[in-house]
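Just so you know, all these numbers are worked out from the coordinates, no wet-lab data involved. Treat the numbers as computed from the prediction; the structure is a model and nothing was measured. Cβ atoms are built from the backbone, for glycine too; each structure is taken alone.
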Structure P
């Protein structure tokens, strides 16, 4: 099992890539062309419209940061908050597995939650920023 322990950095990289690509895919249309619609949608949820800017930024910029492994814990926290609000205000009423249910945002929030505690891993810009190496050390 020591062999699998050495592959843990690849597991964190996979989590970051999946979460980042999905968040960018959801944030891109909001940032580039749909921001006014997103502000209206957020306002219709009895939330201040300015939170739409946070939401779009958490999705698009947060996704980019997560993929790069830069300020990963901060970006993951923003995504977890965004997904928690989405679950509470949009998806909860549809149940876990119903049409528009909260299973997908819950899974994204869980990945973000894990990244808050584990960080980006050694294959990340955070590692270089802390003075580490980009790749894991050989044992």
Structure Q
């Protein structure tokens, strides 16, 4: 039977420190939630998702390299609203890059489908074949 801490244990077996394994878990949870928000959700009153872009002359322009916004479509209105968000995805990616720089024989893969683990870490040669050869970092 696997313990909830199994992914951190497996990261430790790869040579990752306890503190970095803990941080990788938090990065994976942050990315997983972000990917869920990118897919969007809804309730009885609205639909919403995270999107990237910028506002130009009061209008929203989609741009994959832009700042993140929460795009909200209220069911009672025909026009979407855009609310700026903190860029948790890029922050998590920067923290991930900083951690992985300490482990030159390892690599990380970010998987954006929220139905599975958001982050895999493993040996470069094994991960080159398939990212699933790495350790799935999860809650």
- Query: Hey, FRET efficiency 1/(1 + (r/R0)^6) of positions 91 and 123 (r between Cβ atoms, R0 = 35 Å, to 0.05) derived from one of P, Q reads 0.65; which structure?
  - Reply: P
- Assign the value -21500, calculated as helix-only ellipticity at 222 nm (-39500 (n - 2.57) for each DSSP H run of 4 or more, over all residues; to 500), to the correct structure from P, Q. P
- Assign the value 81, calculated as volume of the Cα convex hull per residue in Å³, for residues 43-114 alone, to the correct structure from P, Q. P
- Item | Computed 29, 18, 12 for Cα extents along the principal axes in Å, for residues 19-66 alone - originating structure among P, Q | P
- If distance in nm of label points 7 Å out along Cα→Cβ at positions 11 and 27 is computed and equals 2.6, the structure in P, Q: P
- Message: For Rg/Rh (Cα atoms, Kirkwood Rh), which structure out of P, Q has the highest calculated value?
- Response: Q
